[in-house]
Structure 1
Amino acid sequence: MIINSQDRILQVVEERLSEVFGELVKVASSSALSGGCINHASKIDTNCGSFFLKWNSNCESDIFTREAESLKELSKASDGTVCIPKVLYAKEVDETPAFLMMEYLEPGGTDQSERLGRGLAKIHKYQQDDFGFYSDNYCGATTQNNNWGKSWISFYRDKRLSFLINMIRESRGLDSSYLRLFEKLLDRLELLIPNEEKASLIHGDLWSGNYMLTKNGPALIDPAASYSHREMEFGIVTMFGGFSSRFFAAYNEEFPLDAGWRDRNQLYQLYHVLNHYYLFGGGYLQQAVSIAKRYL
């Protein structure tokens, strides 16, 4: 909890919720929630119901505004098979921390793998011609360049891998031999990604910590949405585990993946491995190098 500014945050929350509901909203209690590694989170109980609040004063000013955009876009694509928390208000950093107010989803349920897989497939069916998103947003705390493009290969090369490699070079430095290795891989993407598809709406950061089991079914949280090739989603899905065979079977029943998607899976993991190196350093660089070598 933020000791000095906590009361002020709750005061602003009351003001914003009062605007949303058109009546005076008062916070009765606030209880901290665990699970986040970047932001603070609380359950807020008010006279108008319970809500989820997360906030941060040491972040990009618009990080929750961009997250709210992702959640709203995902809600357009979801038919309710998976839950997307409703956004009530997103605030940027000023004299108080940035915060995001959402509906509170009651935890519950057991194995919801099939529903999660089927619901994700339905979201991926929400497609358009161009790759990108309406604003740049964040994968974790890392900026994503979402400038629209017509070609997935060009988008993934320039707006994802090359963009991130340049950020790594500027912030951490990058040995010239590694840089040449990655550049060689970038030049081969047209040979490695044969199956252009229409752009699907993807969550963008769907590891096991970014979905939750609720009494109303599985819920997607903390998105970094974009319109991308849907195989991109499975780079992070497969990176840390936590998704059962029933999840994949249900997904493929609803929207079958190309038979060779697993051959390209590490190519999409590469983006997230590089992002982890950018954020945390350590052995992620050697993991990225190993992946790059596999495709040369």
Structure 2
Amino acid sequence: MRVFVTGATGNIGSKVVEDLIAAGHRVIGLYRSEDKAAALTAAGAEAYRGSIAEPESLKEGAARSDGVIHLAFNHDFSRFVQNCEDDRHVIAALGSVLAGSDRPLVITSGTPIANTVPGEPAREDNPIVGSDVHPRAASEEAAAAVAAQGVNVSVVRLPQVHDPLTQGLITPAIAMYREKGVCAYVGDGLNRWPAAHVLDVARLYRLAVERAEPNAKYHAVGEEGVAMRDIAEAIGRRLDLPVKSIAAEEAEGIFGWLAGFAGIDMPASSEQTRRKLGWEPTGPGLIADLEQLRVSER
């Protein structure tokens, strides 16, 4: 099949492109700047210029495809709420092209919006919070809206996606640790963040678009929950920084805009996803990748 991939030059998207092509699919990859087009072409994809800042620019790519994987997202977290609302408009634009067909649209969300059963990990079939509680839920609200218009849409919810270079929200946390000279965790540090290796995540996106199951929810989770204390200690060992516990009211001084996440326990299960898709993560764990951090950036 011919798959239109937004975010095709990003850390996850580039691996999705490679996995799709290796599996025999053709790829139309979205790019915004000319320096990214060459990488797409070299990977064997067709480069398609457009931007999520201009949702209308994406429609032709979707129209020419047999399915769409939507990964692009503005990761400027200083305007996170607006970025989530912008994603709502992008999904609506993509859906308008696919409505009334069986062509799949796979959109991206986050596992925390399904952490709605106290004391238990987020599960694929849990009820979810609304965008008034967690802004990222706007993407799933948009998915529900286009599904009502006849779009075959499914959702991949992401944990902290990692390799030795990037680790989701942990990457900006590392920058904050470097700046403050200490690797902190809140309280006992036993709150957990789910994680998955980027190559496992890429394979899951391919399986999701191939299966094309309407309204499916998938969790790209390799590890159900890695304790924040273990994360801080791994980073501290690698960067030779002290590690300490801080009180909740001190979190903003260390983590800045990340303070609201730093002490939250948000484990997530992928049991249903594995059963449905036969997906079995095989990549290294989060701590193993953190042990490979580049110390030269200190």
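Bear in mind these aren't lab numbers, they're just calculated from the coordinates by the rules spelled out. Just so you know, these numbers come straight off a predicted model, no measurement behind them. Cβ atoms are built from the backbone, for glycine too; each structure is taken alone.
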> Taking distance in nm of label points 7 Å out along Cα→Cβ at positions 73 and 137 for each of 1, 2, which is largest?
Replying inline: 2
> Where is mean count of other Cβ atoms within 10 Å over residues 65-72 largest, in which of 1, 2?
Replying inline: 2
>> As an exercise: Rg and Dmax of the Cα atoms in Å, calculated from one structure in 1, 2, equals 19.9, 62. Which structure is it?
In response: 1
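Given that Rg and Dmax of the Cα atoms in Å, for residues 49-160 alone, derived from a single structure, equals 16.0, 46, which label among 1, 2 identifies that structure?
Only one of 1, 2 returns 16.0, 46 for Rg and Dmax of the Cα atoms in Å, for residues 49-160 alone, namely 1.
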> From 1, 2, which structure was Rg and Dmax of the Cα atoms in Å, for residues 201-272 alone = 12.1, 36 calculated on?
Replying inline: 1
> Thinking of 1, 2, which structure, once mean count of other Cβ atoms within 10 Å over residues 113-120 is computed, gives back 15.4?
Replying inline: 2
